[in-house]
Structure 1
């Protein structure tokens, strides 16, 4: 697991450097963009998760197969 954090930190630092060097914003904007860039992919994942949950409520026929798949995946993990 420590190797994961090393790779994650390297990707974050690369994004910070890229944001500082390649952005055409003012200095404050560059720094904020460089620091906060991971929020974009996180916001995307949260949005997709919310849409999937809404689909489960809006289309109840999808709920049962989704629950079966979730239980099978959970069961296969053990």
Structure 2
């Protein structure tokens, strides 16, 4: 699966499931902006950078805990290999 599809079908929906649309937008905007990434046109390396940033976000770790956050990072990275 390409990076844009992984973002649209795996990463963003999982965040929205846990955080709702508003907080998901905040998390994604914060990290995409800081990294200079446009989620509408993601390259594979940019997707991986975004995954790494998201799973280091205190809000994500607080909601999911360390173990689930690490598991989710692996799942999101693995989506590129599907």
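Readers should treat all values here as calculations from the given coordinates under stated rules, not as data from a laboratory. This structure is a prediction, so every number in the text was calculated from the model and none was measured. Cβ atoms are built from the backbone, for glycine too; each structure is taken alone.
A few notes on this one:
- helix-only ellipticity at 222 nm (-39500 (n - 2.57) for each DSSP H run of 4 or more, over all residues; to 500) derived as -29500 - corresponding label from 1, 2: 1
- Structure from which 1.00 was derived, FRET efficiency 1/(1 + (r/R0)^6) of positions 33 and 49 (r between Cβ atoms, R0 = 25 Å, to 0.05), options 1, 2: 2
- Set 1, 2, criterion relative contact order in percent (Cα under 8 Å, 6 or more apart): the highest-scoring structure is 2.
- Structure from which 16, 25, 25, 20, 13, 1 was derived, P(r) over Cα pairs in 10 Å bins from 0, in percent, options 1, 2: 1
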